[in-house]
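Peer 1: In what follows, structures are represented as structure tokens.
Here, each number is a calculation from the coordinates, and none is a lab measurement. What you see is a predicted model, and the numbers here were worked out from it, not measured in a lab. Cβ atoms are built from the backbone, for glycine too; each structure is taken alone.
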Structure I
């Protein structure tokens with residue numbers, strides 16, 4: 001049975017510094033690389049026909065490391081790199097004016113309640129940024145246009161993405177309602193496995209650790 005695997009990138013440099021990141025293209029920490037290696041080893045024996053990633057290097061590097069560590073996907077190796085499709089629609093949520101700011105310091109400045117609304121509400125965007133609802137529209141639309149046809153052909157697919165991209169896809173798949181998705185935690189570097197039934201991801205998933 002084909003599968004869809006979603007993989008949030010490993011710890012980034014700004015995750016470690018507790019900063020809002022969004023579209024800013026920061027790299028992985030060494031811990032983040034180890035998380036990606038562990039995620040890849042958990043995927044040993046899984047053969048992917050296609051791999052997708054956002055265009056941000058923390059997601060690309062995580063996906064590449066996971067493919068290498070899986071030991072089952074040398075057919076996707078392309079010279080020194082890997083065959084994967086990268087697209088802006090799979091990027092993290094745009095945090096706009098908050099990008100680069102320390103989360104704790106921002107809470108002190110604007111109030112913890114306001115920052116919680118900006119971070120975790122479904123349809124309220126931070127100043128100059130996107131709401132999670134916006135991400136559902138772009139990431140969900142990309143899935144329907146590009147990833148869903150692969151699943152319909154019976155292909156097993158890996159998608160390297162971000163915490164809010166994954167949350168958005170969970171809403172698009174019908175796994176969680178908009179009102180509950182803000183409280184869903186997505187661990188870094190841990191593969192999320194969906195069985196594909198009749199060409200569509202199941203509404204349940206499991207973490208592979």
Structure II
């Protein structure tokens with residue numbers, strides 16, 4: 001479980017601190033998805049970086065976070081935006097959209113990583129923040145579960161690629177399917193393995 005409070009710089013209860021994280025920078029298919037969460041004083045039991053949790057635990061926490069948070073929101077950048085902007089800028093755009101959709105808006109934002117979106121919020125970028133700050137951990141869980149569920153749905157629309165299993169990442173199975181079945185509208189054409197097939 002994360003051991004730090006949401007921010008050492010934001011200590012008073014009067015300041016709303018949001019955590020923000022994204023998922024889906026590495027896959028060859030699908031949107032990049034971000035989440036932003038403002039937790040109340042209580043922290044869901046077992047909350048941690050989504051990558052360190054089982055799928056079952058993430059699913060349980062997903063519902064608990066949404067039910068107990070002061071505010072939460074999901075933002076995204078589409079495959080088209082990823083190809084047009086590049087994956088880094090698209091990820092920052094998704095995070096900006098997530099935070100700007102919060103109600104109430106935060107007074108301060110903690111972002112996992114080393115770069116901040118272009119916005120007017122007071123904010124800190126924290127490498128490894130999803131394993132240290134509960135508000136970022138909560139955002140990582142919402143983003144991960146949201147995107148995983150979407151990839152499972154896309155697997156039904158585009159069968160044969162194994163999207164429900166690998167979630168769009170460049171596994172051997174996925175690369176083989178791309179070679180056999182071709183590129184779909186949900187594949188990122190600016191990514192090398194996809195671009196080489198066009």
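Peer 1: Supply the structure label, taken from I, II, corresponding to percent of Cα pairs over 28 Å apart with the calculated value 23. Mind showing how you got there, number by number?
Peer 2: On the way: I: 23; II: 27.
Traced to structure I.
Peer 1: Taking mean count of other Cβ atoms within 10 Å over residues 51-58 from the coordinates of each of I, II, which one would give 23.4?
Peer 2: Numbers: I: 23.4; II: 13.2.
Label of the source structure: I.
Peer 1: 15.8 is what came out when mean count of other Cβ atoms within 10 Å over residues 123-130 was calculated for one structure; which of I, II is it? It would help to have the intermediate numbers written out before the result.
Peer 2: Working: I: 15.8; II: 18.4.
Derived from I, not from the others.
Peer 1: Still on this structure: Given -12000 as the derived value for helix-only ellipticity at 222 nm (-39500 (n - 2.57) for each DSSP H run of 4 or more, over all residues; to 500), which of the supplied structures I, II does it correspond to? Display every interim value, and only then the final one.
Peer 2: Values: I: -10000; II: -12000.
Derived from the structure labelled II.
Peer 1: Please compute volume of the Cα convex hull per residue in Å³, for residues 43-90 alone for structures I, II and give me the label with the greatest value. Don't skip to the end; give the middle numbers.
Peer 2: Details: I: 70; II: 113.
Comparing I, II, the top value of volume of the Cα convex hull per residue in Å³, for residues 43-90 alone belongs to II.
Peer 1: Figure out for me which of the structures I, II the number 0.75 belongs to, where FRET efficiency 1/(1 + (r/R0)^6) of positions 27 and 67 (r between Cβ atoms, R0 = 35 Å, to 0.05) was derived from the coordinates. Kindly include the intermediate steps, with their values, before the conclusion.
Peer 2: Working: I: 1.00; II: 0.75.
Structure of origin is II.
Peer 1: Identify which of structures I, II gives the largest calculated value of mean count of other Cβ atoms within 10 Å over residues 59-66.
Peer 2: The maximum falls on structure I.
Peer 1: Hey, another quick one. Given 2.3 as the derived value for distance in nm of label points 7 Å out along Cα→Cβ at positions 155 and 179, which of the supplied structures I, II does it correspond to? Working shown, then result.
Peer 2: Numbers: I: 3.8; II: 2.3.
It traces back to II.
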